[in-house]
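Throughout, read-outs are computed from the coordinates displayed, never taken from laboratory work. These numbers were taken from a predicted model, which means no experiment stands behind them. Cβ atoms are built from the backbone, for glycine too; each structure is taken alone.
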Structure I
């Protein structure tokens with residue numbers, strides 16, 4: 001068996017330093033384009049493969065990012081992961097994905113496992129139960145140990161780190177104003193309980209849109225879902241008890257459940273009730289009627305989160321960059337449910 005080609009051998013053959021070879025193979029811009037291409041061509045010709053285990057032991061880095069999300073069967077999180085993986089691949093990083101299933105205990109266990117040497121840093125959307133408990137010691141401890149973290153979507157103000165957020169209030173306001181422009185005046189909202197940050201912000205956007213148009217908020221038209229297992233039953237009861245001409249659902253599940261319940265009641269969408277949803281999931285365009293939604297631009301969120309984390313990982317050890325919060329703006333996708 002032929003011995004593996006090493007960085008030192010490439011450096012000797014091309015009369016450059018080992019550091020130059022390493023940086024060129026990682027596409028570092030401080031190495032000239034000509035030198036980079038020459039080194040990469042030589043490495044490819046002789047089938048050079050980096051020894052990732054040796055690099056990890058030497059640098060105490062795995063070049064792996066840990067992603068922790070609340071749900072796996074969720075179109076939004078799938079698009080965020082796609083954005084993270086795109087940037088990670090371009091920058092020479094791998095990703096490990098763990099799911100908390102919205103459980104505090106699972107989130108803590110996953111984070112402890114990933115922090116045990118599997119990853120260099122984390123991109124996290126906090127579990128619903130973690131927000132309910134208000135216990136963030138595990139997140140703070142990991143950061144205290146020197147492992148960078150980026151929070152996205154469901155963020156926690158008490159945890160000091162980089163964050164990428166959607167302008168949930170702006171998006172909700174846009175959705176409700178769209179219904180107002182279509183002539184709706186009794187607009188209900190199907191939302192989450194307030195400890196879930198995104199639901200709270202989207203409810204604030206709903207209130208803001210109505211108040212800006214001089215329409216008082218009727219609290220009887222605000223349904224807060226806590227038990228997801230009973231959400232369809234609660235939504236159906238809400239629609240039977242309250243007369244509305246417009247509905248804003250803070251996620252795709254609530255909105256499609258509302259349309260199904262209205263259909264069973266013999267109420268036509270959008271002729272009698274218009275519906276707008278937050279989160280442009282895979283079901284929205286295929287549902288009958290197709291669902292008007294607020295697009296969260298998940299892939300863009302993932303790319304920004306990955307760039308923030310990798311920049312933090314690759315910064316000089318002595319650099320103390322202030323934490324950043326980057327905002328993703330939403331957009332309205334008009335379909336049949338609100339025409």
Structure II
């Protein structure tokens with residue numbers, strides 16, 4: 001048998017290399033797309049003429065949502081370049097009914113017993129937690145009554161009254177629990193809450209100011225007590241969450257421009273940064289969170305949203321508060 005011409009052998013060798021290269025390139029492309037897909041959330045928000053709104057889509061069934069699992073600025077997650085630097089994520093699932101309430105079942109317009117409506121932002125929804133660990137579920141468990149989760153991600157104080165009017169037109173309720181922090185620098189921090197309560201009369205109301213994470217640098221100074229003139233029984237949960245420490249984890253201490261990261265329960269100082277920014281978390285603190293999955297703040301998972309244990313503490317405390325003020329049957 002005559003030997004194969006050299007040019008044929010060369011062509012065959014090149015073909016094999018091209019195929020191997022294509023296979024590797026395809027594998028790399030698959031790996032990159034898979035990694036991106038792992039960080040991709042299902043669509044959960046309505047979109048209007050100006051882009052995405054903070055209204056949840058109705059009739060979601062176990063939509064997967066991926067969020068950062070360490071303290072961050074919300075703009076950090078929205079900026080593609082800054083988002084690349086986030087290494088720690090968690091995912092949870094979100095279901096809604098036809099009204100867009102967070103629920104695995106349809107919420108009836110007419111109540112059959114005592115009903116609480118929980119109005120607020122993402123914290124009031126139990127953002128980052130599965131349904132069974134969410135704040136509304138825990139509050140229903142501890143109060144023993146129906147709790148409707150009417151929160152919206154990013155709901156601002158200026159939107160509270162409109163949200164209350166919208167919900168009151170959709171369903172009956174006995175008690176509105178407005179769960180959101182007030183605007184401390186506003187001329188009247190309670191005005192949106194007053195407008196909400198006026199809109200839902202004769203239902204009664206209560207106001208819950210979310211607990212501040214120790215890593216919420218922008219919230220410094222807001223843990224000194226509620227402003228005067230609250231239009232309904234009001235509770236700030238920051239002191240409750242601070243009193244629950246020390247639990248294993250790390251916390252941030254602020255003193256002037258110094259940001260000090262302290263390990264609990266040993267009280268060992270892990271970082272002391274005298275030149276830190278006054279209104280933002282120092283990048284070196286963020287880097288500490290990114291250095292290990294076991295570095296966490298007790299009761300919070302991202303510097304703002306309570307984790308499963310935080311939701312339990314939140315719900316238990318609110319239940320006791322509502323009972324003490326005669327707001328539960």
Structure III
């Protein structure tokens with residue numbers, strides 16, 4: 001029964017980490033820009049790996065149609081031709097006095113500097129630039145650059161199904177392994193007959209995601225009511241793609257100092273671990289892991305021979321990891337819960 005209580009405490013503590021962890025923000029490694037025949041530019045920010053179905057994921061007509069209905073209430077017929085405006089669509093969430101959840105859609109307008117960057121990617125006379133002075137951010141993924149409101153009305157009734165299938169077919173001419181690993185910037189030109197020309201495709205030079213990392217640090221943990229300090233060293237095989245780290249395999253060694261008997265006893269632990277990053281944002285990682293340790297050399301009376309420990313870790317800060325864990329020997333006998341704080345140096 002003790003081991004069940006220990007495991008339950010560890011799971012409850014882990015869930016509490018998730019509940020109080022920072023809210024993840026959206027991050028998209030790939031950008032697809034479509035120069036439309038009516039002089040607008042559609043920008044789609046996504047994580048494209050070759051398995052995407054753009055015609056299902058990117059519902060431009062529905063998203064734009066919802067915006068146009070709300071925009072009509074503002075009774076703004078024309079945009080100021082002397083200023084470039086940035087229109088942002090957002091959502092706020094709240095609750096009424098009766099605790100009924102409400103969702104409010106918002107539209108904000110602010111003046112901005114019009115985009116003026118022109119890229120010449122090759123020796124040929126090809127220029128890449130965003131057509132449209134005003135920018136409409138429909139959501140975190142979809143933006144439209146335009147000059148007049150009439151252009152948005154044209155796009156609202158435009159049939160994108162053929163265009164998106166053609167874009168996807170041209171994107172998938174590359175092998176999927178490359179698409180899954182490398183961030184992309186793609187420029188497409190949509191013609192009057194809805195055919196698509198791939199103007200330019202560039203891979204953003206990624207920082208290395210696959211690497212061997214050697215690190216160490218100190219730890220403080222409580223087990224059987226006793227506080228112990230330790231030093232540890234880890235060798236980590238880290239893998240990732242699209243500008244973010246995704247998973248890691250760890251081999252670790254720890255020297256745990258035990259003073260419970262009035263003497264300095266050092267217990268040596270060997271561990272294997274696996275961690276996964278559940279965040280899509282490389283600047284806001286969200287690592288969880290599972291570690292199994294074995295008492296390679298014991299001293300003192302704190303642990304019996306052939307003891308094991310199983311821990312569930314959560315990185316709460318760049319250099320701080322919290323690990324609820326259980327100690328046991330044989331097959332889940334003499335289970336004892338513990339808690340550890342690891343500080344990476």
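Observations, loosely collected:
- Here distance in nm of label points 7 Å out along Cα→Cβ at positions 179 and 299 is compared for structures I, II, III. The highest value is that of III.
- For -5500 (helix-only ellipticity at 222 nm (-39500 (n - 2.57) for each DSSP H run of 4 or more, over all residues; to 500), calculated) the corresponding structure among I, II, III: III
- Computing P(r) over Cα pairs in 10 Å bins from 0, in percent across structures I, II, III gives 5, 23, 26, 19, 13, 8, 5, 1, 0 for structure I.
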